[in-house]
Structure P
Amino acid sequence: MPEAETWRYRGQTIDREQIAFLREFIREHPLSSRWKLSRQLCEALGWKQDNGALRDVVCRGLLLMLERAGEIELPTVRWRIVGQRRTADEPLFHSLMEQFHYLRYEQPVGEHLKYLVWAQGRPVACLAWSSAPRHLASRDRFIGWSGEARRRNIRFLAYNTRFLILPWINVPHLASHTLGRIARRISQDWERIYGHPIYFLETFIDPERFRGTCYRAANWVVLGRTTGRGKDDRTHRPNRSIKEVLALPLHRRFRELLQTI
């Protein structure tokens, strides 16, 4: 609770002089997102954990508290979840995908999230995520789970069905940066909407069109290739293009968590 001239947060006192410093720091970094601003502030103040990692999560909580109290004004939110709960941004998301993604827009089935990324008041990227395919040989070998474990735990995987950087945007490393930001927040977002976390991300890349450079730069790993037969195959012959399978574990104990029956 606030006092006359101070605020308390996580056991620390924030006085008027510190709030004035925060206001000036925000003014001096007009192009920084909220995420970047908190990290820059941690660097400037030396706010680090014992292992050397920045205390940016705590810093963001402090900044949000002060903003809600009307003490500071943070940059506008640049990430919007369009997701299962419809918002005013969803028609824009659908339109951008339909016009500019080579696969066009496709409505996800089951659990899914859609992210619309903004910068300086304009959309710059769109990402769609859905429930993962139930059978994927290279991924199943990588995880090492049994059929029963897969049936029980497939819900803890999310599949990146669409990723679009709008064609007029030319920002170096934006794609890999965006994937990294999503990886740090998608489990929490998924749990808030669907009631369970995500431990593992996956996607397909068409090697005839793309190299998947941005995924590799964001620490995704190549697991193998699809068979090209699809889930309803009866001929055991390829009937569609073969894709590379890339994945990103989100939890260091992902195998243990996903193998549990």
Structure Q
Amino acid sequence: MNNSEPSPEETCRDINTICAWLALDDLAPAAPDNDLLPGVGAIVLLGNQVLATLTEACALAKRLPQARLLLSGGVGHATGLLFENLRHSPWRELIDDGSISSAMPEARIYAALARRKLGIQPERLLIDDRSANAGENARFSLQLLREAGLCSGTVVLLQDPIMQRRSVLTWDREAELAGASSRVLSHAAFVPRVEPGSGALPWLVASQRRGTWTTERFLGLLLGEISRLNDDECGYGPKGRNFLPHVEIPKHVWRSYRRLAGSSLAANAAR
């Protein structure tokens, strides 16, 4: 290790700092009966590979019987990863009996699990199985909510925790373009955390090692999200692709990102 290379402990602190900012959660300090929740008309889960996001969305739906559960996701980058996580989960019997296949859209996979394993009645589900990116997730979901008469209520939005902040910003942009007046609450199923592992590699804490990400996928997502949120010519803000409003990345998060992006760990993960 050279003098500029961070220690494993420093690397884990930087990763955890970035995760805490990305996993935006408006409900984190709230008690189960918090006054934010009674007005919720819809819980929206955007397609991703992390099985815990579905578990949390369904748990929230049981707490809020007045709310519909909207599942959004076609076939995209995370579909195969979601299928692999499911194949190594206690729910793999739905693969074995043919109820779920690798060709199914993410929303359909989630719907089968919600009905068969997590106790959600089919009539509570709204399904968008066409969207292939964050913009379409928001656009098609807003259309479904409008058709269901839910566009003016409160929506709780869940996504892969690493993509949570960007997904809410994308939703806000699409809602503004569509003239929707709903209030959006961001809810991360959990905040990813790592601890020093073997060699220089960080390990996800034990409770997050199944049904989530490989180390390489995790690091790639983490670095990629900050790059996309940074408002420069390569980002998604007004100075770049203009998918998002301007985002001011906090200085402590930016410092952690710069150290991590310049480390040998990031270089190895990119290979």
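Laboratory data are not the source of any read-out in this text; all were calculated from the coordinates shown. Since the model is a prediction, treat every value here as computed from it, not as a measurement. Cβ atoms are built from the backbone, for glycine too; each structure is taken alone.
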For FRET efficiency 1/(1 + (r/R0)^6) of positions 120 and 208 (r between Cβ atoms, R0 = 35 Å, to 0.05), which of the structures P, Q scores highest?
Q
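Of the structures labelled P, Q, which one yields 18.2 when mean count of other Cβ atoms within 10 Å over residues 160-167 is computed from its coordinates?
P
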Please state which of the structures P, Q yields 1.8 when distance in nm of label points 7 Å out along Cα→Cβ at positions 224 and 240 is computed from it.
P
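Can you tell which of P, Q yields 5.0 when distance in nm of label points 7 Å out along Cα→Cβ at positions 144 and 168 is derived from it? Kindly include the intermediate steps, with their values, before the conclusion.
On the way: P: 5.0; Q: 2.1.
This figure was derived from P.
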Can you spot which of P, Q the value 4.8 was calculated from, given it is distance in nm of label points 7 Å out along Cα→Cβ at positions 16 and 176?
P
Kindly point out which one of P, Q the value 0.5 was derived from, the read-out being distance in nm of label points 7 Å out along Cα→Cβ at positions 112 and 128.
P
Using relative contact order in percent (Cα under 8 Å, 6 or more apart) for the comparison, can you identify which of P, Q gives the largest number?
Q
As an exercise: semi-axes √(5λ) of the Cα gyration tensor in Å, calculated from one structure in P, Q, equals 31, 23, 17. Which structure is it?
Q
Starting from the value -12500: which structure in P, Q was helix-only ellipticity at 222 nm (-39500 (n - 2.57) for each DSSP H run of 4 or more, over all residues; to 500) calculated from?
Q
